[in-house]
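Next up: some structures, all given as structure tokens.
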Structure 1
Amino acid sequence: MYKVLIIISLIFTYNHSLAKEISGIPRVIDGDTIHINSYKIRLEGIDAPEIKQYCKKPLLKFSATIGFTINKDYPCGLISKKKLIEKIKKSKIVCYSTSKDRYRRYIATCYLKNLNLNKWMVRNGYAVAYLRYSKQYLTDENYAKVQKLGIWEGTFTLPEKWRKLN
């Protein structure tokens, strides 16, 4: 067991040492993209609604016997961005990136002190786990679904599908 822990520790240290550290006060572009100075950063493993994307949430529910709900459209993409801005509050964050995407953005996990912002966005329903690339935040997505947080309060099109349709 001790050897396994040492190997895991070495792997983490090795991967962490390969990561590019980017820190500063970010400018939030949307719920999964930020800029720190000249660095464009895409939050790894998550996908937030697009700025122009609308979702639906219940406005009025009728009794269980009728089973009818009136939904209201709301700008979930803008809300996702707003919630990330409010969470960061113009504070310094630290991001660790090990790769870039095809748009030359750094793919990174970002932290506000000890808080993983990628995880926070998914766990609170302001983004989904981007399962095409990672299952790291699937448990957090399931939590948000069960608790009906953020976009999970109503219905929405997955951001990846919304981009293809628009």
Structure 2
Amino acid sequence: MPTKNSTKKPKLTLSVQYAFKPEGVPTRPQFRKWAQGALERDAEVAIRIVGEEEGRELNRDYRGKDYATNVLTFVYDDLPPEAGLMGDLVLCAPVVEKEAREQGVSLEAHYAHLTVHGVLHLQGYDHEDDADAQIMENLESRIVMKFGYADPYGAEK
């Protein structure tokens, strides 16, 4: 595992599943770049692009919320430590598209932000209280802007 001062990138084993693929969904290399940019340690990650029905079902079954949401993060935290960081990100394409339109951002930029957001969740970041939210949002902004996209929270960091 690299240290903070190390220039070695964490190793990412990535699979991308397109259960639903409307026009404009990013490619595997794009998802890899964004996920890699948010990683602080080695990880094995699956990203699954789903439609509204599967997104709603997963959110209902795992979070008790009966609607499709933009990104769900599933961490395999019941594995032994030597297994490393493993988890899944589920991105609901119709919700991501709707939010991008409503926020006036490109679809690509919104996918980049949500991928970074999900990967940070995999590593234990959350936004349950204001202090944690500020830490996570600052990281997201810095990472997303590093890729040339606007700050997803609207202010230059």
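What to note about this one:
- If distance in nm of label points 7 Å out along Cα→Cβ at positions 59 and 139 is computed and equals 2.3, the structure in 1, 2: 2
- Ranking 1, 2 by distance in nm of label points 7 Å out along Cα→Cβ at positions 83 and 131, the structure that comes out highest: 2
- Test item: helix-only ellipticity at 222 nm (-39500 (n - 2.57) for each DSSP H run of 4 or more, over all residues; to 500) calculated as -10000, pick one of 1, 2: 1
- Among 1, 2, structure where distance in nm of label points 7 Å out along Cα→Cβ at positions 27 and 91 as derived comes to 1.4: 2
- Each of 1, 2 could give relative contact order in percent (Cα under 8 Å, 6 or more apart), but the derived value 21 comes from 2.
- If P(r) over Cα pairs in 10 Å bins from 0, in percent is computed and equals 10, 35, 32, 15, 6, 2, 0, the structure in 1, 2: 1
Computed from the coordinates by the stated procedures, all read-outs in this text should not be read as laboratory data. The structure presented is a predicted model; accordingly, all values stated were derived computationally and were not measured. Cβ atoms are built from the backbone, for glycine too; each structure is taken alone.
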